[in-house]
1. When you work out percent of Cα pairs over 26 Å apart for each of the structures 1, 2, 3, which one comes out largest?
2. Upon calculation of mean projected area of the Cα convex hull in nm², for residues 63-158 alone from the atomic coordinates, which of the structures 1, 2, 3 produces 7.8?
3. Using distance in nm of label points 7 Å out along Cα→Cβ at positions 71 and 239, single out the structure from 1, 2, 3 with the greatest value.
4. Suppose you compute helix-only ellipticity at 222 nm (-39500 (n - 2.57) for each DSSP H run of 4 or more, over all residues; to 500) for every structure in 1, 2, 3: which one lands on -10000?
Structure 1
Amino acid sequence: MGQVGLPSTNSGLREGNGGFSLNSLPTGDNPITAKFPNYLWPEAIKDGTKLTALNAGIQGADALPAPIKMMINYGNNMPANQNGDINFTTDILRDDSLCEFIVCYDVVMTDSAKYAATWELPEGDVIYPIPVYVPGFDGPDANTDEYPMQFTGYHTKAHTHSSYANNQIIQDAHRHNIWINPLDAAARNIETGDLVRVFNDHGEILIEAKVTDRIMPGVGAIPQGMWHDADMDGDRVDKGGCINTLTSRHCTLEIM
């Protein structure tokens, strides 16, 4: 292809890589001066304080002050594969009372990565080693006869988050409304400018409707950031139209 030797290329024998500096983030001072040979990481976990300058080549101290309790494994298959005595290292990795926290960063599910990312996941959340489509909680699969439509929030030009949402001049110029497809509007006798109820198990808002074919059937769009306005000692109906009246506290744990 005539690309060999050009800037930003290589021979193809190794994958490319690059980096960037983060000079604005101070690293601070590390009070720990002790260092141990990389190959002895299992012993540093299992018998850390027994490793000394004389028996294990410890540098910066006469001995390790404590065993290793956390390990960050960045882009390598060393812990469970590229080491002597795999059975020995595996038993150490499996024992949560030894190294209590293992973080693995890699592009494939190596044998070493299996001993890192374990979570107790709520129903509907998943962890995959590769990018996949996950419907997620409260997604299209969650539609019911009672709640047949999906709603999404977006940044509107009238306000980003809640900044300027109380500026009436801006709000009059760009109305805070829910976009709804003509087919969904007709089924509910809704016209542009009508005040409509939007509700689910979390709460209810009142918001002006905008009927438009710029949104697909079965979906509604509500700008985020509008100021909440409800009688919290009464019916709690949000007359401000804040979308977070309708959102859940479920954290996203779809980790890849």
Structure 2
Amino acid sequence: MWDLTTKETASVQEHENVLHIKGLKKSFGKKEVLRDIDLDVKRGENVVVLGKSGSGKSVIIQCIVGMISPDAGVLQVFGEEVSSLNEKELKKLRTRIGFLFQSGALYDSMTVRENMEFPLMRILKLRNQAEIDKRVEEVLKSVGLFESIDKMPSDLSGGMRKRAGLARTLVLNPELMLYDEPTTGLDPITSREISNLVLQIQKKYKTTAIIITHDMECAAITADRVLVLSDGEFIAEGSFEAIKNSKDKHVSSFFK
């Protein structure tokens, strides 16, 4: 892999590891999706994984949350080896991780408010309505969606649904955010708004994030560091500008 890291991204290395992956492999039948993945993510860092469709981007984050078991390699989140956790321990780990699905994954039969309240009551077991209201209102304000608190998901635009999905994730105060194609299906203006929101969340909530995308503008806005995934392997790493200006034809093909 070509290391295109600059001084700007190198300064992040001083902080604690939130994620450590070494030699990760995953195949489905005869198809080798992840060949030999190494990845360290430092606390407070936004790491973008760029890759074309079918390159294995989403498989990485599914392994991180234990939805898929890797065939080989080390995968540690907050210092814990994910594959060694039992169901109870895995559930506890997941409370520290926020996962924004491409669709937003809202419950269509619930209002925005109820979508926010549900994980607080079910996962955190909160029963104090005043505390629940405070959390819900704060997080909806932070994503610019407070005015839609009593709307149904069907009444929201695509961008608003993304914001609502993000708010429902943030209401649990996660330490690690996993964004799976956060701008997919959005128009350019809304995509830019969501990308800027991802950056604002990093600053406001001090989150660490892995952002899976093929949207170059999203990568440019959100990334402290970019890794390029091709055929199941990382082929380059560095700042967005360093990646963009790479002379390697496999890396430069992402910008054409």
Structure 3
Amino acid sequence: MTIDELKQQLLEKHKFTDHYPATSVLASYVTSILMTLFPQQARERVIEAVILDERFEKHYQDFLKIFTPIQDKLKNTPENLASKFIDGIPLVYQELLQDVDCIQSGDPAATSEYEVIRTYPGFYAIAFYRLARLLHQLEIPLAPRIITEFAHSKTGIDIHPGASIAPSFFIDHGTGIVIGGTAEIGKNVKLYQGVTLGALSVSKEMANTKRHPTIQDNVVIYAGATILGGNTIVGHDSVIGGNVWLTESVPPFSKIYHKSEVIKKTT
């Protein structure tokens, strides 16, 4: 291939490739909403109700600016979707407050709500996930995944926006966590770093099936555990120990541990 042939090929790709909102634009939009919801994150504090009115109007208008250019790919008008998105923010906020409370009460190292909101990568990833999930439920293509992948790049926590995660969700440390798109997680679940909630098979034929596990309420999953399969259910109030490899369901109140063998080498 000559350089002229390459240029021609690239020109065709640039002409016909879909142009979704830039990652930086979407990340900035989500960040601005979180700054409105959590003064701990904000550059400027709101001291008058009229300013909050202006903020939410701006969030509405920014939604239109971001998604109107791809309105041919949307299932509804940008105006209708923007209204539904703004109307969905109160529930997201309530869920995030429960997440914050769960983290603060469950981590002895957490000294305050302020610290959790400002410094915890788990909260950051969950917050981006919950707003991306709202967009996902409105059937907005690709943008939710871009948002959660941005949070992934910042925290090392990979949460697919298709996953269903109940509030009071606690990610401790978090680096290396993977939560697949059809995973279901109940209330008051705690995950440590390196946990994978994944699929047993990566076959494309399974794209529209439930491929990832269900974690019921009040489950703790320790570092490095791998739980795979759409039919795998971890029953409520169970504890999954570190480095466990689990591909079948376990009943409620189970305690599953990996037994390692330490071999001392002698000379």
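1. 1
2. 2
3. Result for distance in nm of label points 7 Å out along Cα→Cβ at positions 71 and 239 over 1, 2, 3: largest is 1.
4. 2
Quick note: the coordinates plus some simple rules give every number you see, no bench work behind them. As the structure is a prediction and not an experimental result, all values here were calculated from the model. Cβ atoms are built from the backbone, for glycine too; each structure is taken alone.
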